Every structure is written in C-alpha cells, then in structure tokens.
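Below, each structure is written out as structure tokens.
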Structure I
Amino acid sequence: MNYYSAIAKGYNQLHKEEQIKKLEIIAKHIKPKAPLLDIGAGTGISTEFFKVKAVALEPSKEMIRQYKGKKVIAKAEEIPFPDKSFNTIISITALHHTNIEKAIKEIKRVSKPHCIYAFTVLKKAKNADILRRLLKANFKLKEIDEEKDYILVTA
C-alpha cells in the first residue's frame, strides 16, 4: 500500500487547511473556466474549490473515493481524455510524483486553446527546480512564492 492510500482517511484533516490557503492565493490570479481538470486531485479539495464543472484525476482509489463529483482513476502521464478537452488545468502539489516530461506532454494534449493553468510545486521536493523550469518553459506562467510551495499560474 502506498503512502497516499495509507493516509487517505485522514488526508483532509492533515492537509485541507494548507490546500485551501494555496487555492485562495491561486483564485486571486486566475478565473477558471469549465471544464476543469484537477491532476493529482487526491480527495477532491481543489476540484471542488473553484465551483466549475470539473473532473478529478487521481491514481489512488482510496483518496479519490472521498470525492463525490466526476472522477477518473489515472495518472498524469496517461490522461484518458481526448485532445483539447479542458479550458482549465490545475495540479496542486502533485506533479513531483510524476514523470514530468510525460505529464507535460499530456497536459498540452488535453488543453484547449487559451487554457488556464495553476500548478503548485512543493519546495522541498527533490525535483522542484526541474519542475519549475519545465513548467515555465512549456506554459506561460508567473510564479508566486508561498510558504511551502511555488505557485505557478497563467501569466
């Protein structure tokens, strides 16, 4: 059993307040348009936050089981949607768990023209600098420094 499956029941207690704080910062910089894709959605905290039609994409069955909306069990590297499906794509503190090159390729593929993006990168992740560099190189993003994360949103 992986870490997230093991902590799924208590995840919201552990991390919801911290996630909401990041989402409130993001909300000051972007206005999401439906449909929204939340990559690495966990329990759906960020999927629900923006109050637009959304899909939660999460590899952990135990985590995503807690989200009551539309959800898909899948990884960022293999997004099971057709090309140009989403107007907004977010990923809150999840991309450090991915093969970032494959994930970026998939994000680009499912993005509609003028897609809105919001990504957060955990500062203490081993690959944080690579993630930031690759995300900025592939999407027009501005960076906001937050306590535990770098927040990257559509510029």
Structure II
Amino acid sequence: MNLEKYLVVAGMPGVHKVTATRSNGFVIEDLNEGRSRFVPMRQQQVTPLATVGIYTYTDDEGENTIPLADVFQKMLDQVETIPPVSLDSNSAAFRAYFTAVLPEHDQDRVHINDIKKCIKWFKYMQEKGIFEEVKREEAASKPETTETAAPAEETAEKD
C-alpha cells in the first residue's frame, strides 16, 4: 500500500491528499470540504503518512519499526473479524485491539495516543474510500506483462 500522496496537517481534521508540491508547501485536497487549499510548511506541521512507523519488538537489521501502510493493511485484513474499537473507548480497549492486530508492537514506546491516532486515521480513510483509491492507483501503475525475450534470442542466433 502506497501512502506517499497522503498526509495529515496539525489543526486540520482528517487525512489529506497532496495534489501538488511547491518549494514552500503543499496544495492539498480537503476531502471534508471537497476543495483544494495551500498549506505552507513554515506555518503548519505536516506529516506524510508514508514516513510514519510503529515501533515493534522485531529487530530486522537494526530497524524496529513497521511502516504505517503495513499496519493499515493488517487492520484491513482483519477488519471483519476484529473491527476497530470506538474512539471513545478506554486505554485498555485500545491496547487490546492493537495487540490483536499487531502483536509485535512495542508496548513501551507505542503510546495510547499513537494507537488512537492510528485508528482515527484508519477509520477516516476507510470512510472516505481512500484505501480503494490507493488499490486502484497501484493496479493502474503496475506494468503490463513484460515483453518476451524472443527477439533478443533471434539476434543472438544470427551472429
């Protein structure tokens, strides 16, 4: 799952899609209002979702984080059997849900507020159809079947 086009902006609810970049900020599509707006980087704290990671106990070559896209994919895979908890739930419910979905997360470094943000973003993206849009874009960007190697073989035989 490629989340490079999506970001969150401090003070603006929801997840936003980047439609253009400038040297001093981003032009984003506000899915709540259905319009585009400019967000200056010097005045707003902007966090691209592709840069967010969740701490884990696994130690693969020194990296002990899992990208948010992978966490969202695990949440999507299990949404029927383990639905996300309500945002009004208590801390124990958030931790129990996240442990069920991502058992290897580092419980000392992943705080309840981090889990709450993750669930909030997931629910928003699911509600707005962003996951389906990402899947369509990935399917469209995959190259068609590669060309056969027959022409290269024919030229090698002639030499």
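Just checking, which of I, II has the largest value of distance in nm of label points 7 Å out along Cα→Cβ at positions 45 and 141?
The maximum falls on structure II.
One of I, II was used to compute percent of Cα pairs over 24 Å apart, and the answer was 47. Which one was it?
II
Read-outs: derived from the displayed coordinates by stated rules, not from any lab. Just so it is clear, the structure is predicted and the values come from calculations on it, not from any experiment. Cβ atoms are built from the backbone, for glycine too; each structure is taken alone.
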